[in-house]
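Each in structure tokens, the structures are laid out below.
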Structure P
Amino acid sequence: MVQAIIDISLRANHVLNLIKAKHGLRTKSESINLMAREYEENVLEPQLRPEYVRKLKRIRKQKPIPVKDIDAYFDSMKK
């Protein structure tokens, strides 16, 4: 476990308290950890996540669709 002394704004402190209350957490450290996990899941590049690698492997196993004219193919999908 890493310990850090940080300076945060009053608004950031308020947000941490809201997260703490909403999720029933005991400390602001738990709130920060939750925020970091959420950020990792929702913001970081998806190719860094294992789910993305699994999804790619599934897609690679699919049979490709032969298409002669890509514009015509997508136009036919719109209809």
Structure Q
Amino acid sequence: MPLHVDIRINEKLIKTLHIGRLKGGTRPDDVNTYAAVLGDPPIMIEDWKRLGASYEHRYGDGALVCVQKAIAALEGEGGEVDE
């Protein structure tokens, strides 16, 4: 199940960040591979892999750390995070 993060200033939507787990599990110590995408969410797993900035994250570290890593991965991929 993807994680979706709306980035807003007041009520104005600036960007939407989508994070999908490409492989791994849901035990706390599982280190999984994720992909982060700005804009419209991909539909097919192949699209996540092709369009997303991939990174690894330990499941037990939680959603906030996962989002922080997603932003860092996008910055490394030239993902236009700084708009």
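Each reported figure results from applying straightforward, stated rules to the coordinates on display, with no laboratory input. Because the structure is predicted, anything quoted here is derived from the model rather than measured. Cβ atoms are built from the backbone, for glycine too; each structure is taken alone.
Brief remarks on what is shown
- Mean count of other Cβ atoms within 10 Å over residues 2-9 - structure with the largest value, from P, Q: Q
- Answer label among P, Q for the case where distance in nm of label points 7 Å out along Cα→Cβ at positions 26 and 58, calculated from the coordinates, equals 3.8: P
- In this comparison of P, Q, the computed figure 10.3 for mean projected area of the Cα convex hull in nm² is attributed to P.
- Structure from which -7500 was derived, helix-only ellipticity at 222 nm (-39500 (n - 2.57) for each DSSP H run of 4 or more, over all residues; to 500), options P, Q: Q
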